[in-house]
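Pasting the structures here.
Values in this text are rule-based calculations from the coordinates and carry no lab data. Since the structure is predicted, the reported quantities are computational estimates derived from the model, not experimental observations. Cβ atoms are built from the backbone, for glycine too; each structure is taken alone.
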Structure 1
Amino acid sequence: MSLAPEMRVRLRHLDRFFIDGQWVAPSTDSTIEVIEPATEELFFRVAEARPGDIDRAVGAARRAFDEGSWPRLTHEQRAEYLRAIADGIRRRSGEIAEIWPRQSGVLHSVARFGGDRAGAAFDFYAGLAGDYPFEEPAQPTAGGEYGLLVREPVGVVGAIIPWNAPVTLIAYKLAPALLAGCTVVLKASPEAPGEAYLVAEIAEEIGLPAGVLNVVTADREVSELLVRDPRVDKIAFTGSTAAGRRIASLCGERIARVTLELGGKSAAVILDDMDIEQAATTLSGAECFLSGQVCSSLTRIVVTRNRHDELVEALAATFSKVRVGDPFAEQTQMGPLAMRRQRDRVEGYIAKGIEEGAVLATGGGRPQHLDRGFFIEPTLFANVDNSATIAREEIFGPVLSVIAADDEDHAVTLANDTIYGLNASVFTHDVDRAREVAGRLRSGTVGHNAFRTDFGVAFGGFKQSGIGREGGREGLAPYLETKTVILEGRPA
């Protein structure tokens, strides 16, 4: 029995795939079970794609790009479809607000805004149809009278979506791809495919041309066929750095285009003028979002040694009071982890932290008042060496490590001493100092006095946190190829 007061999700074709504008039967009877993380009970089953299904989806997308009308529509014509998708998502935001907690463990109070945010992304990209420089004059320098710099669709896109925030990440891949004129195979996560099915239903309802969007659900082995397929021009992936390395390698073999939004081990640098209580409240609150299952979480807290103990005490006081439980209950501040293997992973890292000598300041176990569900206590480690496993590897759970620095310069050095570079934040009451330190941090985003990321501007990482950017105007460029056209005269 679900913890939610009622069930209002109406996904109609979970036993099929959306391919070439139709709901088609799968090639086998293989299915995937989606388990609700707060109850450990079955939420629903979906068809599992096998090689034949991937082949069919890619073939439909290829034909729609090479032979169909979609790439030859104007950007404004495609933008009308984006606006229709946005309206459809908003109409079904109540369903999204139930699907997301039941798959990933996010609080319902957060999930109820997921549809609005995804809809806004489609509207944003629709708005670029009129002013983005898809074609602009360029003065030839080696002969010819008139030049054009033209930005055309990259082709067929394989969009691979993770399980932690599906509807948002679908929007920031699908919307720019569609505006550009690409066709898409959307590969949903086996742990959280519900939102992809919902978007497919909307695409059908609004009359999106056949083959422009194709939706399948598959696990890693079969998903690799999508990455390898020479008919797929570009892969857009969000997920772990380990999987990203594999995808980058496969795309490199055939020089396929690729954008990768990968993992992080992001640092919060606490400068000596910052109020400790304020920083602790902010950091502990932010880590509760999606139970820490966020690639850009600020999980390494770097502070000068003389303030280490004070910060640990303040963080432990706030983190230990977090109310863990039913994601649909108004008083809950943090829900469960998304699945059993994720809880096992987090518990393994907690054990490793203790084994390597870090001091467990609070948490570390399962909440005693919850006898089912994949819950874990908010966990804080003190006196963590920056070379420790829990400081080097992405845990993807509510585990914070406080790291002592000799001084503020050393704090910046420690913050940068990682293979990752996705997010960071500077905590100081001096905005000029914040800007100066931000310039020294090797990170795709740097916030000030908070956990901050902004897909409306641009999101992505330095180093092994990824390649390319999603969101904002920057997020359209990866779906375009640049062509130089040189003519003997100006066209009419």
Structure 2
Amino acid sequence: MSELWQLSAGELAETIRTGGASSREVLHAHFARVDAVNGHLNAVVRRLDDEAFAAADAADAAVAAGDELGPLHGVPCSIKENIDVAGTPTTQGVVAFAEAIAPIDAPTTARMRAAGAIPFVRTNLPDFGLRVHTDSQLHGLTRNPWNPNVTAGGSSGGEASAIASGMSPIGLGNDIGGSLRNPAHCCGIASLKPTVGVIPMATVVPPEDMLVASQMMVVEGPMARTVADVRTGLNVLAGPDIRDPRSLPANLTDSAPDERLTVAVLADPPGGATDVGIAATIRSVGDRLSDAGHNVVEVVPPAYEEVIDLWGRLLIADIRAQKDLLSMVMGEEALQVLASFDTHLPNTDFPLMLTLHAERFAAMRTWSAFFAEYPVLIGPTWAQPAFAHGADLDLDNLEMITDTIRPVVPANLLGTPAVITPGGIVDGLPVGVQVMGDRWTDLRCLTVAAEIESLVGTITPIDPITA
């Protein structure tokens, strides 16, 4: 019989609902798991014991009273430390924000609570989330449970490491350059980068207002060990909120029951090298989908390399506009990474910026036409396995890092959904399969990812490897 910390969020909710275990027992099991493994991983950076146990007792009282229960009733959830949780600091991983207490929840935190979930820990991230490796000025390095010598990914690396190791069943992260998906690949879990506007995000900790690239690209979303839990998270989190003017009541497209789709496979994305084992994993998943009746075709989407370049040039404009603020509060290593990225990309004046936005519009239009012919695109999350800690600090490795992350950034530029689910293990490390579709097809992407999961299986939770 599985221990409570090994169960999925959905299984825990059912166990609590039917009296198999109390919410207090479930919470205690997860805190005990934190005690057991977090010393090896440094994924959890703050515990909320008192308020979490009070919420668990209230959840148990609601079960006893026969009250209507939410889909995550009594289930612990973890929340990245750049998402507001009332009464705790939204630290952004930097010393300067160590006491930046949020008086109210972020919309996503509030919706998790409304669904019955209990925020019980906060998780690590790199300084301001501006790194694909999780090592923060405030809390230090987060380790990957599969291999302590390689990155857990970033910027939601604390979330992924905690979920993969059984410390948390479900959590919240965010994504402007793969930050929900990079760690899912590295740690072997599932996640969703939703269509921009589907899930609201807002903060009361300055800066409250987003610059242009962030308005177009940044999202919050759920992370878990199973695609079913990620779908539950989307159902809980989706919908407009007055605090995020981008958010809207979207009508999301799903597949019909047993629908056979034309699936595009991109095992070796243009623009750089792809690890042979990762490419083989993607093709193997494509073969399994073909065996299941889908029409699977290897094809490259339009202007793939140009889309990657556009993402970098638009994002760096936001970062350059905030350079003075960031240089005052970020750690030396984080600034070194940003300086490398900054040096790598050309300066963009205002007329050229207008041209770049027109090019983005053209890319969105041509990719929509592509998705009309190929409703689903599967490919790698990263083109390379998880890299060694600190490899992104070396300017000589900059091309390796940009090559590695290139498959995740088109979904950011285009505002489209992307789901990650494990496709297998290569040389002892997980390989995440990325399932992409056109805007508003989040549910279809989840359905295909769930089919892949059913064919491949889940690979977490695991006990962390410590040496």
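From which structure (1, 2) was mean count of other Cβ atoms within 10 Å over residues 151-158 calculated, if the value obtained is 23.2? Source structure for this number: 1.
Identify the structure, out of 1, 2, from whose coordinates distance in nm of label points 7 Å out along Cα→Cβ at positions 199 and 215 was calculated to give 2.3.
Working: 1: 0.9; 2: 2.3.
Clearly, the read-out refers to 2.
Look at distance in nm of label points 7 Å out along Cα→Cβ at positions 23 and 39 for each of 1, 2: the largest one is in 2. Taking mean projected area of the Cα convex hull in nm² as the criterion, the largest value within structures 1, 2 is that of 1. When FRET efficiency 1/(1 + (r/R0)^6) of positions 159 and 367 (r between Cβ atoms, R0 = 35 Å, to 0.05) is calculated for each of 1, 2, the greatest value falls to 2. A value of 2.4 was computed for distance in nm of label points 7 Å out along Cα→Cβ at positions 239 and 343; which of 1, 2 is the source structure? Answer for the origin of the read-out: 1.
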